[in-house]
1. Can you spot which of P, Q the value 28 was calculated from, given it is relative contact order in percent (Cα under 8 Å, 6 or more apart)?
2. For the read-out helix-only ellipticity at 222 nm (-39500 (n - 2.57) for each DSSP H run of 4 or more, over all residues; to 500), a value of -19000 was computed from one structure; give its label from P, Q.
3. Have a look at P, Q and say which one yields 0.15 for FRET efficiency 1/(1 + (r/R0)^6) of positions 71 and 103 (r between Cβ atoms, R0 = 30 Å, to 0.05), as calculated.
4. P(r) over Cα pairs in 5 Å bins from 0, in percent computed as 2, 9, 16, 16, 14, 12, 11, 10, 6, 2, 1, 0: which structure among P, Q?
5. Between structures P, Q, where is mean count of other Cβ atoms within 10 Å over residues 23-30 highest?
6. Kindly point out which one of P, Q the value 12.8, 45 was derived from, the read-out being Rg and Dmax of the Cα atoms in Å, for residues 15-86 alone.
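Nothing in this text is a laboratory measurement; each read-out follows from the coordinates by a stated rule. As the structure is a prediction and not an experimental result, all values here were calculated from the model. Cβ atoms are built from the backbone, for glycine too; each structure is taken alone.
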Structure P
Amino acid sequence: MKSMPRITDAEWQVMKILWKNAPMTARVVINELEDSSNWKPKTVKTLLRRLVDKKAISYTVDNKKYIYYPLVNEDECRKMETETFLNKVYNGSFNLLVQNFIKEKNLSQEELEELKQIIENNKE
């Protein structure tokens, strides 16, 4: 797996929009974030610039408009973030993470059955 950039929580919000709808202009990204954030357009443009600097996204210029698109894969970024979290919080122990999650979260019977099925499917 190629090196993944470290993406902040705010940058993740921008990335999610780009992963879903790219390519898109800064104006469209700003409009998409209006309902879920109170960021000013300048803030969103700063986040876009930071993501370009981190090589998480790139852009083309068309008729004086910057059109942004992701350079990194969502699944690969999610995997890296999960591994980072697992190592930081649970010392790399997936078992401890799952135990803690099951103890702290009231799972429905359907969710428990789904977990059991996943475990059964991965025994091979």
Structure Q
Amino acid sequence: MFESLTKRTPEEIVIDALTTVLGVCLALTPWALGFANEATAAWDAWIVGIATAVMGICALVAFGSWEDWASLALGVWAIVAPWLLGFAPVDGALYTHVVVGVIVAALSAINLWVGRHRPLSTA
């Protein structure tokens, strides 16, 4: 289980830790930015935030590319959710979802790219 940690670069570990932190931040924003009374926006932030944090933790503990694919999908969902679910007029929810979604999707894409373009070990 912990063999994957020794095969990962420090950058990949930092990206997964950042993904976890961003997920927690998204889950806390309904209270922090005052849109907890907007049910759709708040529930989406809680669910996507917790799922993103869990994917970050999974990637830290037992790395596989599926965590990055799931995080990428969650990031893309966070970007489009305000319009698909109809809470785009709620400024705090809109900006939080889009900013966190873009960062999570970008970090996941970087991890996926690095994983596929890693040189083969000579050891």
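1. Q
2. P
3. Details: P: 0.15; Q: 1.00.
It was calculated from structure P.
4. On the way: P: 2, 9, 16, 16, 14, 12, 11, 10, 6, 2, 1, 0; Q: 2, 13, 23, 21, 15, 10, 7, 5, 2, 1, 0, 0.
It must be structure P, since only it matches.
5. Q
6. That value comes from structure P.
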